[in-house]
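> Following this line, the structures themselves.
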Structure I
Amino acid sequence: MIDVGEPPAFVASPGELDLGGDPREVGPAADVGAFEYQRRAPAVAATVPATATGGQVVTLTATGTDPDAGDALTYTWDFGDGTGAAGPSVSHSYAPGQRTWKVVVTDPTGQTATATGTIDVAAAPAPPVVVTPPPVVTPPTTAPRAPRLTRASLSRRRFRATQAGLVLRFTLDRRARVAFVLQRRRGTRFRTVGSLPTTKTLPAGSRRRAFTPRLKGRRLVPGSYRLVLTAIADGKRSTPVRLTFVVRR
């Protein structure tokens, strides 16, 4: 806006001021260009971290001011890595390296203000190496199994009560004691008449022991008998094995 017009209209009186507050020239001359009004440029200040870590999201904030009240300002960001954004506060994730950022504030008449700076972005630390120990394998617990007694035999199946040199043989699949039960036939059934001494723990394999046709020191009376053998280990008993023999007169 220029304060100018027809010369007669702008003849100043003593003490008269122009629109800029300055004294007008007194006299017949026109006061040409006494005041020219111009819009003023905005200013901007930015807050940006100086350092960051690769992959970290950082916030970039700009605050613009405009001496011309009522002007709406726009914000344009250049992150320095080929990308940008708009707005007074923006967020960005940088790759490692040094980047130069810039923000431009523009008022409605196109006048601008710029703030710029650098941000140093360090490489993200390597993730910790987690060593997972192998799982502890606990062997399955198995209940003790019963021993097995097989291949039982007497060297003779018919003999007198005075017979000597009789041999009892059997095979064990594991260490075990062997119990002997003597039964005598009565009619069609065998009935228990006593027990022979149980052996000590014997190693696995084929075993042999002398057999004497006596019970509690007394000779067996003639008749039909059955010897029942049972192996015992860890509280478990094998399937009984039965041997029949006859004591003659």
Structure II
Amino acid sequence: MSEKYTIKEVSELFHVPKSTLRYWESEGIIGSNRNDHNEYREYTTEDLIIIADILFYRNLNIPVKDLKNIYQKSIHENMNILYASYDRIEKQIQELKKVQTKIKKRVSAGMIYENLIHDTPTYDKPYFSSIVHIHMGKKTQNVLDYIQDQSILAFVMNPDDTIIQVYGTITDHQDDQQDILWTKQEQAQYLPCYLKLSESIVDQVTLQRSLQQVYDIKKKPGKIIANYLITDKNDDYFQAWIELLD
């Protein structure tokens, strides 16, 4: 005689809620028998084999509706279900990789910030070639890029007017259609520093300290180029570079 298992035993064995087993049964995906004495559900070894197989499909996120009468379907039909599941999972993997890349960037930004506040900058000069003006109200390519990756946000500021920042996005590619705010000159020299913005206003204490460093080495400050790093509470931190002029 085949062994019999209660719904509680099956639930604990497969880590599946009893309500899920009842639902699968109501949808005709699995079956069970009733005990002759108490009318409780009972499952045979064969039932458990089917449940294990159904779990395989459900762990692939294959919808319950696609599992109805699955054992009456042809191999070709079942293969199509698996192929569709494979494609769906592959897309999910690619999306998760994008999220993982964003996390790595944000962690890296935090490390760059820590280095800057300890006067050990990660980059002595801008690591990008240009800053392109961003028009937030328009669906331009750099706006769409910024929505996907906030680390490309940047601004350019003149040392004689530190109240106004002109925002853009960093890029290594430019064309004649773009409004270029700044382009890196390979022979230019820079003083790396960081800037703090509170409610979009540059913290003058941090800025003036960096400008003083420029004067201390007998140079004049040129344009200030800043690239978004990280937000701490209500303050935004940017890694920045001050152009050094003779």
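Just so it is clear, none of the values below were taken in a lab; they were calculated from the coordinates. Note that the coordinates shown come from a computational prediction; the quantities given were computed from them, not determined experimentally. Cβ atoms are built from the backbone, for glycine too; each structure is taken alone.
> If helix-only ellipticity at 222 nm (-39500 (n - 2.57) for each DSSP H run of 4 or more, over all residues; to 500) comes out at -13000 when worked out from the coordinates, which of I, II was used?
On the way: I: 0; II: -13000.
Traced to structure II.
> Taking volume of the Cα convex hull per residue in Å³, for residues 129-200 alone from the coordinates of each of I, II, which one would give 125?
II
> Let me ask you something else. Out of I, II, which has the highest value for distance in nm of label points 7 Å out along Cα→Cβ at positions 89 and 121?
Values: I: 2.2; II: 4.8.
Largest one: structure II.
> Out of I, II, choose the structure whose coordinates give mean projected area of the Cα convex hull in nm², for residues 161-232 alone equal to 6.2 when calculated. Show your work: numbers first, answer last.
Numbers: I: 5.2; II: 6.2.
Going label by label, the one that fits is II.
> Quick one: Rg/Rh (Cα atoms, Kirkwood Rh) came out at 2.00 when computed from one of I, II, so which one is it?
Only structure I yields this read-out.
> While we're here: For distance in nm of label points 7 Å out along Cα→Cβ at positions 113 and 209, which structure out of I, II has the highest calculated value?
Checked I, II; max of distance in nm of label points 7 Å out along Cα→Cβ at positions 113 and 209 sits with I.
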